[in-house]
Structure 1
Amino acid sequence: MITQEVFGALGGEAVTAIILSNKNGVKAKLITYGARLTELWVPDRNGALADIVLGFDDVDSYVATDTFFGATCGRYGNRITNGQFSLEGEAIQLDVNEAPNHLHGGVDGLDRKNWAFEINEAANSVAFTCVSPDGEMGFPGKAELRATYTLGEDNVLRIDMEGDVDKHTILNLVHHSYFNLAGQGSGSVLDQQIHLNSRFFTPIDDELMPTGEILSVANTPYDFRTLRPIGGEIAKLESVGSGIFGEGGGYDHNWCLDNAGQSLRPCAEAFDPASGRVMRLETSEPGVQFYTGGYLNTDIVGKQGLKLCKYAGFTLETQKFPDAPNNAHFPDCELHPGEHYHHTMVFSFSAR
């Protein structure tokens, strides 16, 4: 079932909320601002529903912060060193919004657009669309973009992000929900458990940029090949982003997913022992950014007036690798006219 309501206004233009629901009470609330997931209600082992994504109750709060809660980010999700890369011998300069680097599409990225939308009642889905003009935030070419959310009766939320361009360019769309399987605003996620289907990760420097290395997770705090608590070894991490997170400030790294080449590969499983909620993720992409909310703090007031805290949620941002345009051995992120970009995420929810 699909319903609509007014969520707010932006520059005199309405921001619409679209609510997808199923017979089990699972509900996904999306808004046109940022093609964004603002609520996701799923049951625990006793059937009690909770909203498991972080967010805000009003548009102004989304505009005022750079948390990217629930947003469709791009044109290039994650970071590019100095906002620079070369394409066909031409030096490209992108917007630098996390000095000195580029992050998530720039200061006016896709998360800042009020997207158009179409509803498909039969599929229980909503498709958001927007056009990014040639040169926006420095990106070559016009990009026609689409983000479709589909909720099934089997408690599966599918996200399809697509794009077509008229010039040789780069494209890497990212979905940026923060999850807390105990419920948004309920505290930290350090006791929740995570499994990542990955034997390798890309280490980062003090500016959170990839060093270019691809290292084994074996015998490191980055080894989530079996389900284990998020906070189990978080205190053992080296300084993550000097002056940003501080010592042991949490995870904000890209993992290289196993089974490369499959159209849809297992990515992650998350489990909350307290509620029994389980979330499994499959994706078409080669990497996933696992971020544990090191920037979050009690100054951020989320939905229902609940204050957040450090580690209040985690992201699983499936993606090409960060800074791929400057690392030839990373998965290709280039897109040519006539090629179709299609990035899929499939979230399955259950309880035990």
Structure 2
Amino acid sequence: MKVEYNWSKISPKPDDKHGVPCERSSHGLSILKNGKLIILHGGEQIARTPLEESQTTWAALNENGEWSWKLIQSSSCPPSRVAHAQSVHQDSVYIFGGRQGIAMEEAALSDLWKLDCSGDTFVWQKIEPKGQIPEARSFHKMLCVGSSLYVFGGCGASGRLADLHRYDIESNTWYTLPASNLLRGRGGANFMTFDSSKYLGVVAGFCGEESNDGHLFDIEKGVWQEKDINNELNGLRPRSVCISASFPSIGVSLIFGGEVDPSEKGHEGAGGFENDLVFLDEDSAKYQVSHPAPSNESWPETRGWSDGASLDNGDGSGKLYIYGGLSGDDSAPKRLNDLWCLDVKKQ
């Protein structure tokens, strides 16, 4: 599969009163309204310290081809947090979990919130679900497939998790799904769909070490595949806290950057980061190629602990937006507030 791709940096017009979002990592990013609205929520400017509520939620709006920032202020917003999971269903952004404390098990959350973006004013609502609510966690991942939100892994009071949960939006109910005996618990995994959303895929993540293994969950059958896809991922450099996306109409799934060498200071520091662009086959999850950052092109700098949001146009083209993250090293960790767009197109 031959694919054209191009990075471009976006500099939205500042909010008239509030400027632009601060530098942050461990946040969430979502795209709605056919690519005309980006929602940025949560994160940290200081390691493991949630942002003040006045900086928590921002919208980037595209009107007539021009982007502009708008601070979203609401009296009903969720408590500030880092390392939550975020996903989109229709015109709403859902967030689940995260934590408010410094230690892995400290002040972790298991709450579910919805930001309704269907009107001119965006409204937060706390959801009171039924069913088997997942344990509190951070650095987990969440995907929306159909009318279900799927939550995988992360860091909880019992350590790194490898569990999978489904929230049915229509019935407002959580369900615990079967576990895999092949999956190690992990935070910062890549969690994406494969084969036109027939499978959920877990690729890489931090399991006490950076990993590059892969596992598929059959959505229709409700079970994990009995065999891992590690052989298909030969060539993928072990990593975690990356940005990932799937584009079924193009036939590719992508992984951008991430942490490839953990910091000795843990989350307090900054390890070794990448800014390569990894292509996987969207049908089989097979590793295809890694493109390093060229020296003569506009390209995002190395980073981890970031987030991205993708849009498949359905015609063999799509976009991946990324915002912020952690760069630098232990001697000089640096949080970012840059916004980039990757245009992807089937040749």
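Coordinate-derived values only; no laboratory data. Just so it is clear, the model here is predicted, and its values are computed rather than measured. Cβ atoms are built from the backbone, for glycine too; each structure is taken alone.
Numbers for the structure displayed
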| read-out | value |
| --- | --- |
| Which of 1, 2 yields 0.95 [Rg/Rh (Cα atoms, Kirkwood Rh), for residues 145-256 alone, calculated] | 2 |
| Entry that produces 2.2 once distance in nm of label points 7 Å out along Cα→Cβ at positions 233 and 249 is calculated, selected from 1, 2 | 1 |
| Structure responsible for 3.5, with distance in nm of label points 7 Å out along Cα→Cβ at positions 57 and 153 calculated and labels 1, 2 on offer | 1 |
| Winner on distance in nm of label points 7 Å out along Cα→Cβ at positions 113 and 313 once structures 1, 2 are ranked, highest first | 2 |
| Distance in nm of label points 7 Å out along Cα→Cβ at positions 81 and 305 - highest-scoring structure of 1, 2 | 1 |
